[in-house]
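J.: These are the structures in question, set out in turn.
Values quoted throughout were computed directly from the atomic coordinates according to the rules given, and no laboratory measurement underlies them. Here the structure is a predicted model, which means the values were calculated and not measured. Cβ atoms are built from the backbone, for glycine too; each structure is taken alone.
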Structure I
Amino acid sequence: MADRLHVFDVTVPALTFPAAPLTTDLPIAEGRIVTAALTFPAGCAGLVGVHLSYGGRQVIPVNESTQLRGNGIRLVYEMHNYPTGNQWRLVAYNTDAYDHTVTVEFEINEFSTGELSTITFLPAEVIS
């Protein structure tokens, strides 16, 4: 079981088209991501598409311009060596006539004391 859970309920307004998607920040306090899960409620009927990005790059699913869609389903992804921080985003569209709320969950483990002593933080301009 993970040390903590971050949950984000993101409402995607009706008629939010793929050409102009909704982008929502998903800030996560430092730690090690264990899993990411996305829940599509019943009624989405494949009309809501999402992907997770980090630092402006699509991560889940990894292939660009592909979106996850579902209807009454929870998708869980094991994560290995993915960073935490304030660069996670959900990018979503909704071509339905009704708003839909997608739930994003991140299970996080805390860094051990040994891991904390070896972390080196780089300036933002080096990462960009």
Structure II
Amino acid sequence: MNQVEKILELTGIPSEDETKRFESPYAKIMIECVSIFKRVELREICQGACSNTIDFMKSLMNLNPQKRCSAELALRHPFVSDCHDPKSEYTYPYGSIQVRPCTSRTFYLSQQYCHIYFPFL
């Protein structure tokens, strides 16, 4: 449940200006609750990975949705382009999928989520 912490170890803590652009009202609170002891380079974790692999993973980990790689762009990335064949793949027939914002007013720390939701998994 500490996915945000692990991503921030790799990307660094976003600036206050960047967090203002997030659509989630809880993003700033979540980021403020994160304690990062050491910044880690993705190359350290994925030793031996080629530069396309590192670039692809970094493009997907950006917390800012406006800067994060879209699914469409990700499929064109050199890391996966050999596996992507638009002619043989299905397309969702109902247009863009809209994700509704979370309306919950409750905020939990990651450890609290574990205790609440793990019994249901």
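J.: So if we calculate distance in nm of label points 7 Å out along Cα→Cβ at positions 15 and 87 for every structure here (I, II), which label has the highest result?
T.: Working: I: 3.6; II: 4.6.
Sorting by distance in nm of label points 7 Å out along Cα→Cβ at positions 15 and 87 in descending order puts II first.
J.: Hey, distance in nm of label points 7 Å out along Cα→Cβ at positions 47 and 79 derived from one of I, II reads 2.0; which structure? Walk me through the numbers on the way to the answer.
T.: Values: I: 3.0; II: 2.0.
Considering all the candidates, the number was obtained from II.
J.: Determine which structure produced the value -1500 for helix-only ellipticity at 222 nm (-39500 (n - 2.57) for each DSSP H run of 4 or more, over all residues; to 500), calculated from the coordinates; the candidates are I, II.
T.: On the way: I: -1500; II: -10500.
Only structure I yields this read-out.
J.: Which structure, out of I, II, was Cα Rg over 2.2 N^0.38 Å calculated from, if the result is 1.26?
T.: Values: I: 1.12; II: 1.26.
Source structure: II.
J.: Further question on the same structure: Which of I, II yields 45 for relative contact order in percent (Cα under 8 Å, 6 or more apart), as computed?
T.: On the way: I: 45; II: 29.
Considering all the candidates, the number was obtained from I.
J.: 0.6 is what came out when distance in nm of label points 7 Å out along Cα→Cβ at positions 7 and 39 was calculated for one structure; which of I, II is it? The partial results should precede the final answer.
T.: Working: I: 0.6; II: 1.8.
Checking each candidate, the match is I.
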